[in-house]
Structure 1
């Protein structure tokens, strides 16, 4: 039994993996913040009446969604320097995660925006409210709450994609576990602990998303 699992070794590497998990959490939060912002911008641009704006935006979204995230990570980290853009590994990873999931979030936002009755836009125009304030104060507050569950799903999915950053030597959970395992050829403990870390973080994230849904639902009822 000791050959399969060593508790002494487990307690020894646990603090190391806990420290590495901070990098994973950082990449997840920053990546999703970028994805949520980029996604909203792309959704608005794609709904533009100008074909010169909507068509290139749609092409960009489909291109990013149709290519592997790992390739995008490699491209940003290894190819961008050829054009004079040098990024650290964590920055390149966050940028790749944000852009990749931003395109998925854009489709979620677009569905939410499309569900807003046309009369809301017409009423804003009749009241001489600018497009910016229409979006900020009328459209977006109504479009966001219904799409929070879908956005939350992408947050959990993005969290589980962070091990891909180990491909560019970001010392997140998976990369740290592989290094620990290679030191004495014991992979069972570190890899299992990584799986447990991801399980716990995913459950916590899902619970937080449900709280946000409940809060937004209560705000909607008050209004």
Structure 2
């Protein structure tokens, strides 16, 4: 398994963010995390990325324990957070070069060109990030998450701020990346889950309330949005 999550729990004060969560994900899966605000989606993603620690339980990424091998795990994960923090005074190429050097990559120029082409950043690659639209800034964040060719890609609201044309391009990129990686993404846009993912995990009040293949819903003529509402209302 690419990711193994066993009995994970997390509290913020008295508030339960995650309660005894068990999941596993393998290479080639694109998994959509669905849930109301505050359900625990982002907390679970941050634990997998080693940005915060769980209170109890065990998480392994590529057979490495998150509490013992956090630095090594971070080199295997590409992460795009919901707020997408960027150094907006940098030029696009400058920022990607900076990111590549953090990962101590070789052939930096070639890798920057490759990820710029993959994410459709070529028309704005010589502009400052602060001059870009929200959609293009989202692409810069995605490019930075992909530049080191991670085994696992974790995306928190990756399609936020994209126009219809950009949605199609980023959706196709994520689907293509998901053929050889494990991709976990959260989104509020049901259509995006339906078009990008092959599996859904629904989280509510820190608990997993559903986990199944999209194809099963399609086969049984179950509308994803209605199914989500029936479980979370």
Structure 3
């Protein structure tokens, strides 16, 4: 493949540039908005369906893998609580579905390490497209924003300003208040998306291969975040 530059993560380690980050997010959002009416084309290609109405079903499938989750660090009591929370996830998904932001193309592992920057042209390129799913677009938005805050030690004020700037293209559909409410709701169930990513990876390779690169606790840590919420 043609060299598309360095990881945005490494570039930002030298000096975080909010303008480049925001421009990249706007380009990504444009892609998502343009794909909204092409969902069936993605599904026909085999892109996983993680739409809001499907998420509780996928969640149930994961938490029923009791032996796997206990081996990863969860207790029997944790599993009981996780099963009880299925109704809350359904409620949150129904809440999100009431807004005008609809399910579309989404990168399930969207962050600054999966974006390349050509330092000469300043063009950014999205990579690792094997992680594409059809889902609510704010899951990937939240993930990228959260990772930027953690990786580059952004203050709460900087983080909030970055949020406002990044979801600007969505203002044609919802008010700023509603967009912030959507992000707040996404934050509550965001870790479920990460768990589904781990589970999808597990099912796509042999059990031996999965154990070679799976780090112990990657299911349990994310599910405990969900429990804490």
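One of 1, 2, 3 was used to calculate helix-only ellipticity at 222 nm (-39500 (n - 2.57) for each DSSP H run of 4 or more, over all residues; to 500), giving -26000; which? Comparing all candidates, it corresponds to 1. Could you figure out which one of 1, 2, 3 the value 1.3 for distance in nm of label points 7 Å out along Cα→Cβ at positions 140 and 204 was computed from? Computed on structure 3.
Between structures 1, 2, 3, the greatest calculated value of FRET efficiency 1/(1 + (r/R0)^6) of positions 60 and 180 (r between Cβ atoms, R0 = 30 Å, to 0.05) is seen in 2.
Comparison across structures 1, 2, 3 (criterion: Kirkwood radius over Cα pairs in Å, for residues 28-67 alone) gives the highest value for 3.
We did not get these values from a lab; they are worked out from the coordinates using the rules stated. Keep in mind it's a predicted model, so treat the numbers as computed, not measured. Cβ atoms are built from the backbone, for glycine too; each structure is taken alone.
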